[in-house]
Structure P
Amino acid sequence: MAEMASLQAFVRGRVQGVFFRAFVESWAEELSITGYVRNRPGDIVEVVAEGEKPQLEKLVEHIKTGPPAARVDEVKINWAEYKGQFTRFRVR
């Protein structure tokens with residue numbers, strides 16, 4: 001079994017109003033990742049995710065690109081220990 005981990009990502013750029021949250025939710029479900037994605041003030045999207053570390057790393061690569069209408073200027077990732085606090089991934 002792969003190492004389990006958690007991450008919190010803050011994505012800055014043109015990431016609100018461009019289906020960014022739905023994009024992240026779709027990839028998280030595809031990669032069997034749990035957690036949530038939500039808009040924050042200041043054109044920032046926050047992603048909190050848990051799962052197998054290789055799958056989380058794949059999610060991060062997708063986050064750095066975003067959907068076609070998005071423009072990702074900056075991604076800050078904070079890694080943490082897996083806590084198992086979510087049962088699924090959702091948009092908040």
Structure Q
Amino acid sequence: MSEIDIRLDREAGRFEAVVEGHSCVLDFTQDGNIVSMNHVGVPEAVGGRGIAGALTRHALDWAGKQGYQVRARCPYVAAWIERHPEYQSLLA
């Protein structure tokens with residue numbers, strides 16, 4: 001898929017990309033240095049394009065750069081990390 005513009009909204013606790021007018025999000029909460037990735041949502045209208053994976057990679061890269069550890073509360077995020085072992089060191 002082509003590059004999507006992912007923005008961090010710290011106040012809302014989410015990463016967001018708007019694709020063809022549809023809001024695609026990864027919601028998180030933070031407690032100290034632990035970031036819990038709670039939900040990834042991509043509307044069916046723009047699904048199947050790798051958007052959820054791009055949001056997940058972006059959020060994990062952000063967490064790693066900040067020195068945070070991650071709790072993968074979202075089943076999608078947990079499965080994604082399992083498929084990408086280079087990110088497993090971020091797990092709390």
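Numbers below:
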| read-out | value |
| --- | --- |
| Given 18, 57, 23, 2 for P(r) over Cα pairs in 10 Å bins from 0, in percent, calculated: source structure among P, Q | P |
| Origin of the value 46, where relative contact order in percent (Cα under 8 Å, 6 or more apart) was derived from one of P, Q | P |
| Read-out volume of the Cα convex hull per residue in Å³, for residues 26-73 alone, computed value 57, structure in P, Q | Q |
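A short reminder: the numbers here are calculations on the coordinates, not readings from a lab. Quick caveat, the model's predicted, so the values are computed rather than measured.
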